[in-house]
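Multiple structures follow.
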Structure P
Amino acid sequence: MKNILCTALGSFSTKTVIEGLEKKGYTVYGADCYPKEWIPMAKRVKDFAQIPLVREEEVYLDRI
């Protein structure tokens with residue numbers, strides 16, 4: 001099975017993107033700058049990571 005990371009998981013089109021990827025056999029992982037609890041589609045992906053904004057360079061680099 002193929003894995004794929006869907007970033008900006010809280011965006012408007014995420015549901016359609018995830019559904020399409022799952023139909024093609026991908027295991028979908030998600031990431032966003034907001035907490036998992038704020039993002040309904042975070043429950044749909046195999047795992048979720050909250051990643052800081054890139055403009056917070058030191059914190060961002062430590063997290064990735």
Structure Q
Amino acid sequence: MPTSTSTTTPAGELSLPDLESELLGLAGHIAAAECRFLRLLAEFDDRGGWCGVGVRSCAHWLTWRAG
């Protein structure tokens with residue numbers, strides 16, 4: 001069973017099981033963050049938070065504001 005690792009451990013020093021464990025854990029965090037982001041963005045769009053002079057859509061606003 002892999003041991004817990006610190007985020008300060010350089011990737012090159014992690015064992016393969018620890019590397020796998022950290023990758024899978026981070027993938028879960030990314031998926032959860034993306035879900036939250038999309039739910040917030042949908043609410044922002046529904047409320048018309050992006051509306052402004054010269055802004056054509058929520059996608060346009062997001063590209064302008066977040067790159």
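Here are the numbers for this structure:
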quantity: Structure (P, Q) behind the derived value 12.1 of Kirkwood radius over Cα pairs in Å; calculated: P
quantity: If helix-only ellipticity at 222 nm (-39500 (n - 2.57) for each DSSP H run of 4 or more, over all residues; to 500) is computed and equals -7500, the structure in P, Q; calculated: P
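A short reminder: the numbers here are calculations on the coordinates, not readings from a lab. Note that the structure is a prediction, hence the values are computed from the model and not measured.
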